[in-house]
Structure P
Amino acid sequence: MPTSDGILAAARAAGGARPRALWSLREDVLVEPVEPDGSLLLRARWGDFRLDRPHPLVGETLRRMSLGPIMLENVFAGAIPASGDGEPVVDQAGQTEVLRVLHRLQHLVVRSLGLEDAAQPLLSVVPMAREARFQPGRVDPARPVRLSRFAFLRTEGSGFVLEAPTALHRVELHRPESARVVGMLGRPVRPAEIVPESGLSEPAVLAVLAQLSGAGLLSVAEDGGPDPEASVELIRLSAPTFGEDLDPVLAAWSGVDLLFHTRSTTGRHDGPFGATYPLRGRTAPEPALRPLPDGRRHPLARPDLKQVLAADPVLTTVIEGRRSIREFGATPFTAEQLGEFLHRTVRVRGLRPAPADDPSGEPVSDRPYPSGDGAYELEFYPAVRDCEGLPDGIYYYAPSEHCLIAVNESPEELDELFAEAAVGARLVTPPAVVVAITSRHRRLSWKFSGLAYALTLKHVGVVTQSMYLVGTAMGLATCALRSGDIGLADRALGVDWRAETRVGGFVLGTLPEGGRPIREGWSDPADFVGWDECANEVSARG
C-alpha cells in the first residue's frame, strides 16, 4: 500500500494538468419540453422557469447539463455544421443565447472545476438560494488568502462540503487535491505556498481559489501582507488585513451563532425545512408524555381556582411588577406554593387525539403555555432545598399526575445544582427551588427539519415568561437561569443529554424582607416605575 508521501508525490507528478470549467444543473432540476412549440420548462425547488422557443443549441446544452458536468466548448463544437466548402460554421447566435440563458439561470447552475484528462472534477460550486449569483473571484498570487472565519467543513459520509452562513453557495470537494488546498487556508497564506503541497499546478490552485472566492468562502487580504523573507517577529506584527475582519456588522456574530440563525430559518440554504418528518420509518416518535421514572412520589396540592381568581392582580400590574429577584427571604417556601406554581405554569390540562394528518399517532397535550404544533417537549426537574413539606432532593415533575417523583437524593449533586444557579444568575442568597428545564429533542426532530432546536429555545422563552408572570402574581421571588452544565444535568437528573438535554432553568423563593407581594394590593400607579418617563421620552423623540 503506498504511503501518504507516495500518494502526494504521484499527485505532484500529475500536477501539470490545467483546470477547465464545467457546467451542470442542480440535481433537483428537471428539463421538460413543452409541445408543440419547442419551448422548455425547467422545474426546480424555487419554482418553474419557462424558456419560450429557445435556440436548439440551448436545448441541447441544458439536456447535457442535466446529465452531469460538461464543457460548453464540447457542446458548441458538436453543433458546428460545415459550410459548402467543408469549413466549420460557428453558430455565434446560438452560443450567445446559451450564455445569456445560463446567466439568467445562475441559481440553478452548478459550476464545477475539472482537470484535463481527469474524469472526476476537483470541486463543484452549488447554489443554495434563489438569489445566488456566481462569478469566479480574482485572486492575486501575491496577496495572502484564507478561509472566511464563518466557513465550516463538514461531511455527510460522501465527501467534504464547505459552507458559510454568509455565502449563498456551498462547495463540494470531490478530490483530495482540492481538500488539501482548503486544508492550508486555515491561516493567511500566499497562493504560491499552496502549490507545492497541493499536487496541483499553479493555474489549477489559482482556479480553485477563484472558485472559493466567487462562492463567498475565501477572504483575500486588503494588502500584500508582510515580506515573506522578513523575520518571524516582523511577520507576526505585520499580519495581513482582511476586509471581513473590519466589518462592524459581522463582528457582532460568531460563526456558530450565524450558522444556527441561517440554518434555522429559510432563504440562505437549500436543506429540508419544516414539517418533513425526517425520522419517520427510521425511529419511533417520542411519546407525548414522558414515561415516568421510578422513585418515591410526592403528590402536590392543587390550587383552588376561585381563590386564585380572587387573589390575582390584573395582567398589567403583573407585567409591570415583574422583576428578576436574586435575593430571597427567610420565610419558608412551602410545598403548597410549589404545587400552585407548577399547576399554573406547566401541568397537562388534557389530551386530545392526534390530528388525522399526523403520522406519529401520538395524542396532543394541552398545557398553560404555548408550544409549536402541540409538541410540548420540555420537561421540568425541581431541585428542592429547605422547602416546608418536602424532603430535600431532585425531583421530576409529572405534569399529568401533578406530582413530584424523586430522581436523585444525593446531597452533593443537589449542592452542585444550587451552586451553579448561584453563579449563573448572580444570586445574593440561596433560593428554595431550582427548576432545571430539559428538552426531549426527538419529540421535535422526528417531525421538523431545520428548526427543531430553534423551536425548543423559543418554547423555553415562552415558558420562562409564564413562570415569571405566575410567580410574580403569587408574590414569589423569581429569576431565570442561563443554560447550565450539560454534564451536571446528566448526573443530577439521570438523563442522557443526547436524548434529553438541558436548555434552561428557573429559581424560586420567598420575597426578601421588605418586599411587597403584588397579591397584597401592589397597584398604586406610583409603583409603575418608568411608565410615564418612557412615554415622555418616546414623545420627545417624535
Structure Q
Amino acid sequence: MANPGNKHVIGLDFGSDSVRAVLFRVADGGEIAKGVVNYPRWARGEYCVPAKQQYRQHPLDHAEAMEQAVKAIFAQVPELAATVVGIGVDTTGSSPLPLGKNGEPLAFDPEFKDNPDALCILWKDHTAVAEAEEINRLCHSGAIADYTKYVGGIYSSEWFWAKILHIYRSSPAVAKAAANWIEMCDWIPALLAGNTDIDKLVRGRCAAGHKALWHPEWDGVPGKEFLEKLDPVLLNLPYPLFKDPVPSDRVAGRLSAAWAEKLGLQAGIAIAVGAFDCHMGAVGAGIEPYDLARVMGTSTCDILIAPPEEVGSTLVAGICGQVPDSVLAGQTGFEAGQSSFGDVFAWFKRLLTWGDDNEERGNTILARLEKAAADLPPGGTGELALDWFNGRRTPDADQRLRSAIAGLHLGSDAPAVYRALVESVAYGSRSIVDRFESQGIPVKRIVALGGIPQKSPLVVQVCADVLDRPIAVVASTECCARGAAVFAAAAAGEYQSAEAAKLAMKSGILTEYKPDPKAAAAYKELFERRQKLAAFAEADAHRA
C-alpha cells in the first residue's frame, strides 16, 4: 500500500432524486464534508408520466447538480481541494442514455433537448415491458444462445436492451440520430474526463454484466444474430456496442482541464470506472463472501459476493445476474432486489395527504404511523399486502404485477394498513433470501444500508422477524458514496487493490436488530398466507 498521508477522494452518488458528493479521507475512510443537490427538472416532474410508468431524466440535471454538490464540499473545506487524488462514481441503473455522433448525449442537441426518448431512461421506467418479454421469448426459443443464463433466466423491462428497443420503436428520430448508448454510471466518468470518443468509452463490468447481457461465455455482449432476430431496427447500432468492460478499480480517465476548473480540483486526477449504487454501497459497507448487503431506499438492491471456485456451475434462477468481478475483483457478484421499498411508504403518504403539498406534514404523519404501527402485533388486525407497487424485480422479474391489499374491514385504520405495508416489504425480502438458499448460495449475514435502516426501526425489526435472522445496520449514511470513494482510492494507486481499500475505508456497524422469537414464529404462518395472496394476484395479473 502506498502511504495515503493527508490525501482525500470524492465519492459521487447519483440517486433517483439527487446527487451526493462526499469527501473521504484515504487513510481511514473518515467522512469530511458533503454536498447534496436535487435534480431541478426531475423535481418539477418534467419528462415523466407516472400513469404510463415513464420516468426520464435530463443529463443536464446530473451534470449541473454534480458541479454544485462538489463546490458545496469545498465551500466548507477549501484547503482540502488540492489533496484530492481521485473521484469515484455510482449511479442508479439500469439507466441508459443515447449518445450522438459527437459522443455527447443526444439531449445536449437542441433538436432533442426536450424529447423524453432522448434522455436518460431511469431504472424505474417500465415502458419496455413488452420488449423485455420479447427478449425472453427469443432467448428461450432455442433459436439462439440463451443470453439470459447469467441474469436469472429472465430479462427485465428495467434493463438496458429492453429500453433501447422500446425507444427505437417509439422514436425513429432518436433511433436514427443515436450513435451509441451508455449507462449513466459509465457516462459520468467519461464526462469528467472529457472523453467523447465513442470508440474509447470505458464500460464497467457491473452494468455490462448485470444489465446488458455481457459475459465471458459469449465473449462479450450478445451476437449480431440476437439483434437481428429481436428487431432489425437494432442493426442501426454499431456492433459490438462495446467490448472488454473492466472492474471499478481501474482508471476510466483523468479529470479534464475544463472540469477541473469547474470543480476547483487539479486536472489529471484519477476517475475510477463507474458502477451501480447498490454494488458500491455493498463495498462501502465492507461486504464479505456470503454477506447479503441490502441497500434499502426507494427500492432495494441486494448484493452478495462469493468465490467463483465455490460457486462453480451454480446458477441462481430469477435474480438480476451473477457476474465475475462486478462487485469486487476476484469474486462473483450476485444482484437481487425489490422494485419498490421506500416507494411503498411514499405512496401511502401521498394517499393520506392528497391535496396537501406540505412535505413536512406528510413526514409527520409517517412518523406517527410508524409509532402507532409498532404497537400492533404481527399481522396487525388481519390486513395483508404485497410489495409489488412497481412490479416485481426478484425473484422472477415481472413488471406486469401489481400490489394488493387484503383483509380490510371497518376496523382497519391507517396504522394497521401501514403495518401491513411494512410487512409486505419484509415478505418480499424473505422471498429473495429463500431463493438464494434454495438454489445453493448460502446467506451467512445480512447487512442493511441506505436511508431507511437509520430512519425506520420498525421496518428493520419487522424484516429481522420475518427473516428470523439478525440484521446489522451500518453506521455510515453515505455507504454508496463511500464505496465509490474506495474505488477512487484504488484507481489512484493509494491501495494495491479495492479489497485493501475496502478494509481500510469501510463503514463500521451502528447496531444490530435481532429477531423476536414470538414474532418470528407468528410470521412463519403469516408468510404462508402471503404466498397464497401472491399466487392469486400473479394469476389475476396474467389473466388481464
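No lab work stands behind these numbers, since they all come straight from the coordinates. These figures come from a predicted structure and were not determined experimentally. Cβ atoms are built from the backbone, for glycine too; each structure is taken alone.
Couple of notes before you dig in:
- If FRET efficiency 1/(1 + (r/R0)^6) of positions 147 and 395 (r between Cβ atoms, R0 = 30 Å, to 0.05) is computed and equals 0.05, the structure in P, Q: P
- Structure (P, Q) behind the derived value 23.5 of Kirkwood radius over Cα pairs in Å: Q
- Among candidates P, Q, the computation of distance in nm of label points 7 Å out along Cα→Cβ at positions 187 and 323 that gave 1.7 used structure Q.
- Ranked by relative contact order in percent (Cα under 8 Å, 6 or more apart), structures P, Q are topped by Q, which has the highest value.
- Identity of the structure behind -9000 (criterion: helix-only ellipticity at 222 nm (-39500 (n - 2.57) for each DSSP H run of 4 or more, over all residues; to 500), calculated), options P, Q: P
- Looking at mean count of other Cβ atoms within 10 Å over residues 19-26 over structures P, Q, structure Q comes out largest.
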